[in-house]
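Nothing in this text is a laboratory measurement; each read-out follows from the coordinates by a stated rule. Here the structure is a predicted model, which is why all the values come from computation and not from measurement. Cβ atoms are built from the backbone, for glycine too; each structure is taken alone.
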Structure I
Amino acid sequence: MSNRIQGTTTLIGLLGYPSRYSKSPHMHNTAFEALGLDYVYMAFEVGDGFIKEGVEAMKTLNAAGFNVTMPHKKRVMEYLDEISEEAKLIGSVNTVKNINGRLTGYNTDGKGFVKSLKENKVDFKNKKIIIAGGGGAARAVATQLAIDGAGEIVIFNRTLSSAKEIIDNINENIYSCKGTALELNEERMKKEIKNSAVFVNCTSLGMEPTIDQSVISSTETLHRGLFVADIVYNPEKTKLLKIAEKTGCKYMNGLMMLIWQGAIAFKIWTGRDMPVELIRKEIFNY
């Protein structure tokens, strides 16, 4: 077995805690090998409160860049030289590029979701979109959809203040999109969904240990013309997507969002296109 790691190999990393379960090393290293690129991607467990030291380590090691995951996506912004406009609006960074010690931060999560929507030929421009959830994923998805032309976004969340924070940010900065925040209530959600084009689950409901749960309880809440997206990708078909399928809706899980956010980061670091089909088939068997 040949070892492709040499003295010339350039480091790219993942900073987070925990990071040992991440699929990013497998995904990126497979892509590097397939394209014959002299990089290696490694995951580093950087505990809460140590992101400054983690960033300095990446600079010291002259890494080409790195990903940032929980719990550092917001705090890392303090230690960067430049931040993309999208990342500023989203309020978090998941990808950093290093050029001669100058660090630029990006957020590829929302772009990965939008790319996967477009891949499914979903027309969301000037349309109404319903989102369940008020965490970091919901913020990235909602903000990027607003940037890219959604006409209206309604966010439902158990904690109304979290949804309102996301919506206030959209209303104050992206005038082409109207935003509304509502407390999670399925009857109200059913009314809002009636004239919506896309419904997105940005909560963790549907993955272990809530595999038998969904933000939607029945087919009556949905309609056949609705596109349903779930950012959960394990299991491949969540309870929400089973309900969507039974309703006759087109749908997607979160796998291609995961792959595309990684592919966008890959392009930022290397200037090359990730072999997305190879990654999808060989790593995720999808």
Structure II
Amino acid sequence: MTRLERNEKLTRLALLLVAFSAVSILLVITIFIFSEGTPVMFRYGLQKFLFGLDWFPLEKSYGLLPMIIGSLFVTAGALIIGIPFGLACAIVLTEFSSKRLRRLLKPIIELLAGIPSVVYGFMGVVILVPFIRDNLGGPGLSVLAASIILGIMILPTVISISIDSLEAVPRSYREGSIALGATRWQTTRMVMFPAAKSGIIASIILGMGRAIGETMAVIMIAGNAAIIPRSLLDPVRTLTSNIALEMGYAAGEHREALFATGVILFIIIMVLNTIANLTSKRRTP
């Protein structure tokens, strides 16, 4: 065995160990969360735990349905706001603007992803919540406020990855479509967008993960009421905010119930990602 072959083998072994360690850490975290959270779920009753309407830890009542519905409402609202604006911005910067403008704006958009979530939450409390309270009614701290802030927060992810996906499409696709007489919008809609579909769906999945997993901004502007929202102006508590608000003082069965909340959140994210991936594969030509 030559020295070059020996170095290559050592490099492959080192990369394999790094990859295995990363997977092992994720597996250990998953096992820990499930081992801490599942006992109270089965002891309390899985159906009662998932579909119970009351969350009163002092009375041994652990109903997660309001938080589950709240998380889904807020995430859906964020996607409804973030996806159209994000894709529209990506299409404009990629297909209808100059390279100079794109090189200027893309780093600025990516920089927005590094802004701490507490800053977004503070802006929501100072500007958005009073606006909703004064013009639409309700307490201001609501599903609508949380959806708007989360929709803004996922924009950098959706825009940046969508731009990269559209730029990765071969230029021959665009040039061939225009040569056949299609307009720039027809080329974008019928050629570029379908060709970049897998990357665009990946950006939506990552944005969805960011929205459903966000904690600090949601705590600040959602109202944190453990009730099922009946309108966009009602306060809401999500699964992540439920864990963050109570883990600091929880003990015993209450602490196990919060770990069980993490288990439910883990399962919801896995289900949503699986559905999105299956949809992507089924629609990809």
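Can you tell which of I, II yields 27 when relative contact order in percent (Cα under 8 Å, 6 or more apart) is derived from it?
This value belongs to structure II.
Starting from the value 19.6: which structure in I, II was Kirkwood radius over Cα pairs in Å calculated from?
I
Thinking only about mean count of other Cβ atoms within 10 Å over residues 76-83, which of I, II has the largest value?
Checked I, II; max of mean count of other Cβ atoms within 10 Å over residues 76-83 sits with II.
Taking -11000 as the value of helix-only ellipticity at 222 nm (-39500 (n - 2.57) for each DSSP H run of 4 or more, over all residues; to 500) derived from one of the structures shown (I, II), identify that structure.
I
Matching task: 3.1 is the computed value of distance in nm of label points 7 Å out along Cα→Cβ at positions 108 and 236. Pick the structure from I, II.
It traces back to II.
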